[in-house]
Structure 1
Amino acid sequence: MHEPEMTPARTEAIRELLAANIRDEPEIRRRRAYRRWLIWGGIGVFALGSLGTAGSILFNAVPVTDKSIVYCLSSTVPAPDGEYMSSAATLANPDGPARVDDAVALCSQMWQHGVFRDDYDPLAPTYGPTEYDVPELQVCVRRDGAAAVVPSKNPEICQAIGLAKIEP
């Protein structure tokens with residue numbers, strides 16, 4: 001095997017190439033550092049903004065703004081599609097729009113009548129026994145401003161299932 005010969009011209013070309021690399025290296029490093037700073041800074045700003053938004057939704061208490069409907073959740077375990085099983089309820093009002101002022105009382109009645117039982121038949125002419133146990137209930141607020149009543153003894157359940165706490 002024959003190796004290339006080191007001529008003075010080849011040696012000079014290698015020397016110039018090395019000098020150019022040494023001369024340009026600080027500028028290349030500075031550009032790379034600046035590019036990394038921009039990318040990671042942008043990711044950091046995005047992450048902090050997302051966390052701030054999520055935190056304000058999940059950890060701040062908010063008022064119920066939609067009192068025309070209440071969502072009574074039957075469980076704190078989501079269904080396979082990620083949604084929580086619930087029944088929506090409202091009160092009929094002949095004078096205008098319905099208004100639910102006591103979401104817990106309305107959902108308690110639904111629990112007493114067995115609405116959340118597996119054998120409940122909404123089309124049956126009578127409800128049958130109406131003295132089913134009512135679990136402890138917590139009131140949360142959905143993103144649309146409606147109350148969501150959750151069966152749980154844990155007062156922090158709202159945050160655990162992605163809802164806001166109700167403003168006292």
Structure 2
Amino acid sequence: MMQAPSSAMVINAARVGDIPLLQEFISLNVELNFSDDKGYTPLIIACYNGQLAAAKLLLEAGADVNGQDFGGNTALMGVCFKGYLELAELLIAYGADLNLQHGNGGTALMFATMFGRNELVKLVLRHGADQTIEDVRGQTALDLAIQQHNLEAIEILGIN
């Protein structure tokens with residue numbers, strides 16, 4: 001049996017999607033809801049790096065789906081930025097809060113809108129994301145879509 005893993009070992013296993021190692025850490029009852037020196041949780045790291053199987057394993061083991069880094073970003077915000085539809089569906093199935101705001105007031109919907117992830121715009125809206133939320137500058141997701149010339153998102157947001 002291995003000795004207690006360091007937080008860096010857990011973060012790295014999540015980053016690269018090392019399922020056997022994550023399973024071993026979970027069997028040792030390793031804390032999964034810690035933050036590294038940047039505030040990232042293993043779940044945020046797994047999601048940001050597109051590690052679907054690792055994210056599912058972490059969620060099944062009790063990882064906090066709404067954990068936030070030091071800037072207030074969540075795993076859902078990260079996947080909406082990166083464009084990972086399957087990961088977003090997984091996080092939503094585990095109860096991700098669609099309307100959490102990071103330090104500047106941005107939401108997962110705003111990330112999807114700003115970065116042209118229009119399938120994610122549709123997904124989070126379908127699951128109840130609030131498009132009237134404003135960031136610290138008073139901008140809504142529709143305002144951001146207009147600024148980014150994201151015509152599809154403008155159309156999607158304009159009909160909701």
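A short reminder: the numbers here are calculations on the coordinates, not readings from a lab. Model, not experiment: these values are computed from the prediction. Cβ atoms are built from the backbone, for glycine too; each structure is taken alone.
Comparing FRET efficiency 1/(1 + (r/R0)^6) of positions 60 and 92 (r between Cβ atoms, R0 = 25 Å, to 0.05) across structures 1, 2, the highest figure is found for 2. Given a value of 69, 20, 12 for semi-axes √(5λ) of the Cα gyration tensor in Å, calculated from one of 1, 2, which structure does it belong to? Matching structure: 1. Taking distance in nm of label points 7 Å out along Cα→Cβ at positions 12 and 28 as the criterion, the top structure among 1, 2 is 1, with the largest value. Sorting 1, 2 by FRET efficiency 1/(1 + (r/R0)^6) of positions 36 and 116 (r between Cβ atoms, R0 = 35 Å, to 0.05) from high to low puts 2 first, with the largest value. Thinking of 1, 2, which structure, once log10 I(q)/I(0) by the Debye sum over Cα atoms at q = 0.19, 0.23 Å⁻¹, for residues 20-107 alone is computed, gives back -1.01, -1.13? Of the options listed, only 1 reproduces it. A value of 4, 22, 38, 28, 9, 0 for P(r) over Cα pairs in 5 Å bins from 0, in percent, for residues 4-67 alone, calculated from one of 1, 2, originates in structure 2. From 1, 2, which structure was relative contact order in percent (Cα under 8 Å, 6 or more apart) = 25 calculated on? That value comes from structure 1.
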